[in-house]
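Next up: some structures, all given as structure tokens.
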Structure 1
Amino acid sequence: MIDFSLTERQLEIQGRVTEFIRDKIIPRENDPRQGGHGPQDDFRRELNALAKAAGLIAPHVGEEWGGMGLSHVEIAVAFEAAGYSPIGPIAMNCSAPDEGSMAMLEKIASQAQKERWLRPFASGEVRHCFAMTEPEGGAGSDPSMLKTVARADGEHFVIDGRKWLITGAQGAAFTIIMARVDGSGEKDGATMFLADMASPGIRIERVLDTIDSTFAGGHSVLVFEGLRVHRSQVLGELGEGGRYAQVRLAPARLTHCMRWLGLATRAHHIASDYARTRHAFGKPIGEHEGVGFMLADNEMDLHQCRLVIWHTAWLLDQGRRAGTESSMAKVLCSEAYFRIADRCVQILGGMGVTHDTLVERIFRELRAFRIYDGPSEVHRWALARSVLKGR
């Protein structure tokens, strides 16, 4: 039987992160160095320095590489507390897409690659971008449509292709590129490559204007034209990129749920406080069933999501594969969080569509969550196939 009560260590982690977010991060949420394409890097580095001083940098990375070395359940506790502020995960260097790639590098990168890329990455010295998604005609929800090609040329590969919606490309120090090895005479197929963003042959075509504004560097269109990478920059093995993508994406879907749980809780707290103090028809609006029931539904959605997250994290801590559970958690949580944010806007009324509270921003951020890391429809389709196969 699973015990969902927090251990003494988990409570200590929760308390430290909660205090850090409350005292150091929330007061900085209105810093002007934030815009439609996320926080500027000088602001990010200042936030990282605060987390380092508090001993709260990179909770998900092993201590050998500068992180806290937490278990999956401990990460769930820490990430939820960090996510109570939209800039909390950035401060603690556990935001997407960096967090998922750090975890993947720790699992599959060579020792030399870890020293070159993971160590400064985990410390917050640099950021990266994960270049997999392509525009129309290329890989998106269907990774088999990968168009970016890497052609062998002696001790190098030459990469050509175009990516889009690449989070964090602007200001990134390096990138992980998913490309199809073609005609090398070796093992063809999807392969991951590491490359410095300053390399000749990498160009940011444009930065996209999007509904969300939390991710450092925003989302860009990225072009590779004759990019030469050495064989030592192959991440893992040739032809295994698809498998490595799942190594990265399955846990990353769950950690997204952890972080956004904190932000959904923040929206709920703002709406609850408003419902206690705003009066209409002779009493606080929270005492009217229309509003009170929305608050109750929020509580139930939050509770359900927390249990789903903790259970899946517990499975991972037991050494069990939890790809299906992670996929289900992504759908359940992303849709529940959006319901919560939508109710909070409704409870706040006119206030809810202004920038006077964080709720309007949280609403926008959570809407995007139903799309990235696999839209709900793709996860349902994959789950339905498993059901029909009797798995």
Structure 2
Amino acid sequence: MLVDRYITRAQIHAFVIVFVSLAGLTFVVDAFTNMEEFIAHSSEAGGLWRVLGSYYGCRLISFFDATSGVIALASAMFALSWLERHNELTALLAAGITRWRIARPAIIFSAVVALLAMANREFVLPQIRHAFSRNAQDLRGDAAQPFEARYDHATEILFRGRTAQAGPCRIDSPSLLLPPALAEHGPQIDATEALWRPADGNHPAGYLLNGVREPADIDRLPPLMAGDRPVVTTRASADWLEPGQCFVSSDVSFEQLIGSANWSQYSSTGELVRAIGNPSLGVAADVPLRVHARMVAPFLDMSLALLGIPLVVGPNRRGVFVAVGLCVAMTVLFFMVVIGCHGMATGYVLTPSLGAWLPLLILAPLAAWRAQPMWQ
């Protein structure tokens, strides 16, 4: 129908303008703040524009994930308010077109954006997750960051170290405190560095320790076993190791070991579910909360749209600026409910599942009640 194409075209234009404006403002301010770092890195990365394109291209995708629901609502409000401002809404109603029929293109567009955001979280962001671990001050990924001690809950080894580098997946001066069951050669393993290595034909996933100082005779010591599984592999049982090396098996990846939020924020739902079932991690409430929140997100985006659209096409006619002001207030209230429930879940006041689903249980009936006059 001509009206559908007209409203959809206006909403697409509004979405592009709002998205580009917000992203451009954010990235331009950030780029000028960090321009010296970009210029310094441009000589070895193929030029300044290539550095900026690579750095902000990934962050543009992340920006879409963070703002898609709000921008979809803003574009719907703009398209429908444009009809109201030019008295086209009055003409459509006078022609016998129902409010639901007028709002339908905006609702469908919001649903499409919600599905695109869901696909982006599941398939695109996990592929570029590593890019978010490097800020403008660490474009190479070799800046040393403080390292906080962390347990491998399966082997009960406490990983300690001085600093960590995200790019090479390296821990400086690691000191691994061994549990009594693995303390046959001493209470700890000290080395110069530890490098994360994924599983291959020689070994499972874990950390290669170079320059082992303690135990001093590491090359001649037998491996340390936990049941049938080798936990600490030495050169006495693995000829692929060099002198002064040993290998510590662990299912805790480097991102997880250094406590990076990127692995949970930008991992796919399948990866998060596997992390919950990983006995080595001992995940906190934020990971199962994120899994449930991923399931709820498209429905919350639609609830947000249904809360805002009736402000323009509902039976209570308001001015454009009044409708926009009410929409802003409603959006703030919406996110207060979501953030509040998530905060109570991470604080163990609510269970992760309830903390993720409670906003929908509160907001979806409210959205249905607000949208009900459009069906009349």
Candidates 1, 2; helix-only ellipticity at 222 nm (-39500 (n - 2.57) for each DSSP H run of 4 or more, over all residues; to 500) computed = -14500; producing structure is 1
Can you tell which of 1, 2 yields 0.95 when FRET efficiency 1/(1 + (r/R0)^6) of positions 85 and 109 (r between Cβ atoms, R0 = 30 Å, to 0.05) is derived from it? 2
Comparing percent of Cα pairs over 33 Å apart across structures 1, 2, which is largest? 2
Between 1, 2, which one scores greatest on mean projected area of the Cα convex hull in nm², for residues 237-356 alone? 2
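Since every read-out is calculated from the coordinates, none of them should be taken as a lab result. As the structure is a prediction and not an experimental result, all values here were calculated from the model. Cβ atoms are built from the backbone, for glycine too; each structure is taken alone.
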